[in-house]
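**Student:** Down below are the structures I want you to see.
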Structure 1
Amino acid sequence: MAALVAVLALVGACTTGSGARPAAPATGAPTSAAAPAALPPGAVPGAEWRITRPGPEHAVEGFADRTSVHPGDPVRLFVSTTAARYTVTAFRMGDYPPTGAARVWVSAPQPGRRQADPVVQAPRNTVVAPWSPTLTVDTVGWPPGDYLLRLDADNGADNGADADQAAQQFVPLTLATPDNTGRLVVVNAVTTWQAYNRWGGYSLYAAGTGRFADRSRAVSFDRPYQAKDMQGAGDFLIFELPFVQFAERSGLPLGYATDVDLHADPHLLDGARAVITLGHDEYWSTAMRAAATAARDRGVNLAFLGGNEIYRHIRFEDSALGPERVEVGYKSFAEDPASRTDPLEATPQWRDPPHPRPESVLLGNFYQCNPAQADLVVADAGSWLLAGLVRDGQRLPGLVGNEYERVDLRVPTPRPIEVLFHSPVTCRGRPDFADATWYSVPSGAGVFSAGTQYWICGLDPACRGGTSAPVVGAITTRLLTAFAAGPAGAAHPAEDNLVALGIEHS
């Protein structure tokens with residue numbers, strides 16, 4: 001959903017890389033901890049990675065021709081800058097004190113040039129950057145993980161250089177794990193990043209004219225992410241980075257992918273122990289949803305660590321640079337031409353008629369509203385996931401928002417389902433509840449849904465967690481540890497408590 005202003009203010013706080021280490025899991029440690037990712041020779045763990053010189057808009061910016069590659073695959077960068085030259089520095093984000101990043105590669109200085117202005121393609125107002133490739137990056141020796149490629153513009157002058165000649169921006173890149181057997185697969189929500197990306201003046205929400213009716217109906221990955229708010233990194237910094245750094249400290253076996261991979265690779269989740277989606281994973285294709293559902297139904301655990309998942313239906317098209325580079329989302333059944341040729345692939349909200357497929361079928365809970373701010377309130381301290389860590393009625397301050405979900409029995413809901421947190425909240429003048437849920441299915445899989453976008457920020461004391469961060473961390477560690485051990489729903493079947501909480505009447 002569109003109300004992100006409140007959380008974007010937290011970007012700087014959430015990128016400290018020095019959050020508290022996860023508490024030891026109360027349900028026992030994994031049988032064998034995963035070894036830290038082996039970095040290439042010359043890598044510098046703990047290197048400074050942050051942007052300190054953002055510069056004016058368009059001073060330096062770029063994009064990659066792939067949202068993800070496997071280690072060893074080349075990736076082409078398309079860079080535009082007003083400076084005479086620039087360099088690219090690749091940082092792997094993870095458990096690298098004190099900064100939370102390791103520098104794995106630095107390019108030689110590259111000649112800079114200002115590339116062409118954006119092109120807005122009719123009739124769907126799709127913005128593309130019609131640029132030439134400027135550099136091919138070889139990823140040989142880089143381990144799988146989430147990377148930020150920092151572009152550093154430089155005109156060769158001394159410290160008195162103009163700001164637009166010494167600017168910095170990021171290009172995000174996922175090095176996807178080739179084999180996810182036994183792994184917890186962390187999925188970067190690049191489709192949601194792109195939906196909100198206003199580079200060139202248009203997104204699936206906004207238009208250069210200022211009229212919502214003129215918004216894009218299809219957005220392209222063939223352009224940078226905007227500098228303002230996103231720093232060129234999409235939504236990675238606020239909605240994903242705190243979890244990546246936290247999870248890598250756990251020592252559990254992680255895999256990495258994007259939701260484009262979830263769409264395109266039918267074998268992505270073969271042998272996986274769990275799929276982890278992060279703080280804002282709103283835009284899903286049919287293939288993404290089918291892959292997650294099939295994985296659950298064969299025993300793969302799922303965790304949804306946001307508050308607005310599987311809300312918008314999208315489909316993909318190819319661009320001049322490759323497959324699955326154009327994301328189509330009309331937000332309307334009647335307006336989408338596919339409604340007349342392939343109705344199930346038309347792109348209204350997933351819950352909307354004439355073919356409603358509400359997200360609750362997979363999540364357990366159901367998206368409600370934004371913007372909201374409230375405390376997370378414990379409802380079932382006896383649950384295996386919370387026992388010994390919290391007490392009923394305990395409040396974790398400020399951890400519900402900006403968007404939230406609750407159990408809503410007016411829509412299909414898996415049973416048994418256990419509400420762990422049942423938090424009073426008021427949104428747009430309407431009193432309501434936000435629910436974090438756990439359910440289990442016959443395959444043995446367990447499904448956790450946080451029901452709030454602030455769960456991941458709550459892992460970091462400097463972001464939003466404050467004094468609650470150790471509790472959120474201990475719960476998350478317990479969840480991940482159980483997931484790594486196998487089908488967690490078989491080990492911890494859900495105990496339905498909707499009657500006890502007054503959500504369902506006996």
Structure 2
Amino acid sequence: MAFRQAKWSEPMIFELSKSDKQPFMVDSEFREQAREALAKIPEHLLRSTEPEIPNLSEVEVVRHYTKLSQMAYGVDLGPVPLGSCTMKYSPKISEELASDPRVVDLHPYQDLDSVQGILEMMYLMQRWLSDITGMDECSLQPPAGASGEFVGALIIKKYHVDKGNTSKDEMLVPEAAHGSNPASSAMAGFKVIKIPTAPDGETDVEALKSVLSDNTAGLMLTNPNTLGIFESKIVEISDLLHGRDALMYYDGANLNGILGIVRPGDMGFDIVHLNLHKTFSAPHGGGGPGGGAVCVKGRLKDYLPVPIVDFNGRKYVFKYDLSKSIGRITWFYGNVVPVVKSFIYISALGPALKEVAEVSVLNTNYLMQKVARLKGVSLVYGEGRWRKHEFVVSFEKLLKETGVSAEDVAKALLDRGFHAPTIYFPLIVKEDHMIEVTETETKENIDALARAYEEIVELAYSRPELVKSTPVNTSVRRLDMLTANHPKTVTPTYKYIERLRTR
């Protein structure tokens with residue numbers, strides 16, 4: 001296998017700048033107009049130093065940022081199989097419509113009569129998301145998934161305080177739940193009680209029973225869980241929690257695997273957060289912003305963050321008078337743009353929304369069968385079971401037999417033009433990759449990813465040093481993980497920040 005060593009990387013734009021360059025010309029008439037305008041500004045409002053602007057021509061600026069865009073990888077170029085993140089392709093029609101001036105130029109202080117279209121869209125989203133999840137009311141205010149988790153934990157907290165159950169200070173969190181659940185619970189003031197995973201990949205119900213008590217406030221659970229396995233005992237778990245007057249919270253990070261097939265509300269959950277930027281293609285990552293809508297059963301609707309959108313029979317209005325609301329969780333009305341994109345996505349699919357889950361599950365299990373059979377690769381939990389939207393494989397055996405780690409395999413994927421999946425999570429699986437290809441990937445792309453895994457594993461057994469030296473085809477070679485996280489490592493950036501700080 002021949003590897004091409006990359007010989008180039010792009011400097012920072014400030015490194016390209018030269019003080020003796022003439023970047024652009026301004027005619028004398030404009031300069032005179034600028035002087036006249038500046039003369040009218042009080043001296044104490046004028047800056048005393050030159051702005052930190054690179055001294056470059058237009059063509060140099062254009063070429064610099066075009067090169068950077070060519071060095072970037074995103075879902076528009078190929079699969080981004082980040083497990084638990086649902087990085088699906090985002091339809092361009094959603095981007096175009098959400099960029100319409102009638103959306104982006106809106107101001108949060110506008111009179112409600114002038115934004116009835118947006119309010120109707122938000123109102124319908126509240127209704128649709130309630131129906132999709134089996135809940136009764138939704139708030140679109142949380143700006144992302146983690147804030148949605150935090151909202152759910154705060155609702156659980158206030159629910160018990162209102163009932164006088166101040167001793168309910170424990171939140172149960174399965175170790176195969178979404179990674180930020182423990183942090184969200186702790187931020188809301190709960191003690192986090194970890195529930196182990198049974199050999200079949202599901203929550204250990206007997207272990208749950210052993211810690212369930214009158215101090216239990218709730219359970220934060222993802223279903224399918226982080227292993228991609230559906231919690232088949234979810235109704236039993238729900239009955240156990242409700243028998244102690246504890247609430248069931250559903251983390252919607254993995255909803256893509258059951259969308260339109262089964263609803264969290266029908267499983268016994270009381271609170272659900274949804275990642276609009278994952279499941280409903282808003283999109284995820286740098287293309288954001290995020291949306292972390294929270295939906296609840298009827299008895300909890302007065303606890304939702306405000307405002308929610310209501311219809312008074314004549315027009316759409318913001319409703320603030322929820323008697324037990326936990327208040328705001330972010331500025332104004334949340335991130336409206338992902339709501340618009342998700343509205344378009346759901347409207348376009350309609351009843352076919354169910355196919356999102358069906359195809360994502362098919363793609364996942366197809367790829368799992370190809371990767372899990374490779375030498376040195378194994379499924380640690382629930383072997384022989386089908387997965388939903390994602391699966392987790394361990395390279396522990398490969399590491400022991402060849403010295404090639406899960407990280408090495410991920411870096412080798414970069415050399416073959418693929419974005420690496422989530423690695424080293426969940427923590428209960430050693431040397432793991434958590435892989436999710438979503439419903440938007442073609443069979444050809446999935447086959448190509450499977451071939452890349454097969455090629456890397458074969459190379460690990462024949463010439464492991466080549467895998468361990470990857471990536472070599474990227475603009476930057478492998479970084480020292482510890483050193484790379486220190487600000488002084490990125491010298492030009494650090495020097496520039498220091499210059500601004502000490503001026």
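Derivation of every value follows stated rules applied to the coordinates shown; laboratory data play no part. These figures come from a predicted structure and were not determined experimentally. Cβ atoms are built from the backbone, for glycine too; each structure is taken alone.
**Student:** Suppose distance in nm of label points 7 Å out along Cα→Cβ at positions 354 and 378 works out to 3.9; of 1, 2, which structure was it derived from?
**Tutor:** 2
**Student:** Taking FRET efficiency 1/(1 + (r/R0)^6) of positions 250 and 450 (r between Cβ atoms, R0 = 35 Å, to 0.05) from the coordinates of each of 1, 2, which one would give 1.00?
**Tutor:** Here the read-out was taken from 1.
**Student:** Looking at structures 1, 2, which one was log10 I(q)/I(0) by the Debye sum over Cα atoms at q = 0.22, 0.25 Å⁻¹, for residues 66-169 alone calculated from, given that it came out as -1.18, -1.29?
**Tutor:** The structure behind it is 1.
**Student:** Upon calculation of distance in nm of label points 7 Å out along Cα→Cβ at positions 234 and 282 from the atomic coordinates, which of the structures 1, 2 produces 1.5?
**Tutor:** Of the options listed, only 1 reproduces it.
**Student:** I would also like to ask the following. Starting from the value -11500: which structure in 1, 2 was helix-only ellipticity at 222 nm (-39500 (n - 2.57) for each DSSP H run of 4 or more, over all residues; to 500) calculated from?
**Tutor:** Of the options listed, only 2 reproduces it.
**Student:** Mean count of other Cβ atoms within 10 Å over residues 58-65 computed as 24.0: which structure among 1, 2?
**Tutor:** Source structure: 1.
**Student:** If you don't mind, another one. 1, 2: which one has percent of Cα pairs over 29 Å apart, as calculated, at 48?
**Tutor:** Working through the options, I get structure 1.
**Student:** Say we calculate distance in nm of label points 7 Å out along Cα→Cβ at positions 266 and 434 for every structure; which of 1, 2 gives the highest result?
**Tutor:** With respect to distance in nm of label points 7 Å out along Cα→Cβ at positions 266 and 434, the highest-scoring structure among 1, 2 is 1.
**Student:** Quick check: 17.7 is what I get for Kirkwood radius over Cα pairs in Å, for residues 226-385 alone, calculated from one of 1, 2. Which structure matches?
**Tutor:** Traced to structure 1.
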